[in-house]
Structure I
Amino acid sequence: MKIKDYLKELENKIDDNKLKSDIFEKINYDLKEIENKEFNQEVFDNYLDEFNNDGSINEIINSNIDIYYYALRLWAVDNYDWIEQAIEEICTGETDFHKMISYGQYLYFYDQAYDIINTLKEGI
């Protein structure tokens, strides 16, 4: 199986959202030069480790965090558990509610991103 076919099958296996689209866009871009080669799980796992360690995943997560207060407040309505977790883990002493929400979004997207990465590592 070719790498591009393998990625397409995995992409169809994961629920659609912007974070998933951003992650697959970056992976497809990075692997463009070898997309027609035969799939090798070890090489792919090494790529995913590098993808995780070089800051790419954090860059994608940060680009998905809302910057407008209204959007943050809309997200907060259904995701208060993530905000509470952020308050406990990150926001010690923070008083700006919008920052607390954005930290909650970070934790939420971080969790989703690593679910996607783990799905990619597990394979088809």
Structure II
Amino acid sequence: MAISESGFFTGSITGVSKDIYIPIGTAASYSSISAIPAGAIVLEVWLNVTAVYDNAATIRVVVDGIADQEIMAITENEPSVTALYIAHEYIPITVAETGPVRVDITGVPTVGAANLIVRYVDAFLT
């Protein structure tokens, strides 16, 4: 570990959780810029529905790799109800599953808004 003269950490850290944040509207799909790497473990998915969705919309969250890894199923949230939905997970991400987080919305809603946070670690301290 390296500490600068001013007292700030200057090296890389393993075992620290990282978050991906995605604001969500009514489009059919949203993707993060950042990717979850192979070997990472998804720990939590938070979906905060701040404005209800219409048209029986569903929201599904995956890690968008060659083989998608679902990290929040449509049964783990209810977009027609404003609430915070939390999925506590332990999902290892394989090489085939590595990629950005993708949010899929079905039902073609005309109104609705939410925020998504995915928490993961890319390496545990041993």
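Throughout, read-outs are computed from the coordinates displayed, never taken from laboratory work. Note that this is a predicted model, so its numbers are computed, not measured. Cβ atoms are built from the backbone, for glycine too; each structure is taken alone.
Observations, loosely collected:
- With helix-only ellipticity at 222 nm (-39500 (n - 2.57) for each DSSP H run of 4 or more, over all residues; to 500) derived as 0, matching label from I, II: II
- Test item: relative contact order in percent (Cα under 8 Å, 6 or more apart) calculated as 33, pick one of I, II: I
- Computed 3.4 for distance in nm of label points 7 Å out along Cα→Cβ at positions 33 and 73 - originating structure among I, II: II
- Structure responsible for 52, 23, 21, with Cα extents along the principal axes in Å calculated and labels I, II on offer: I
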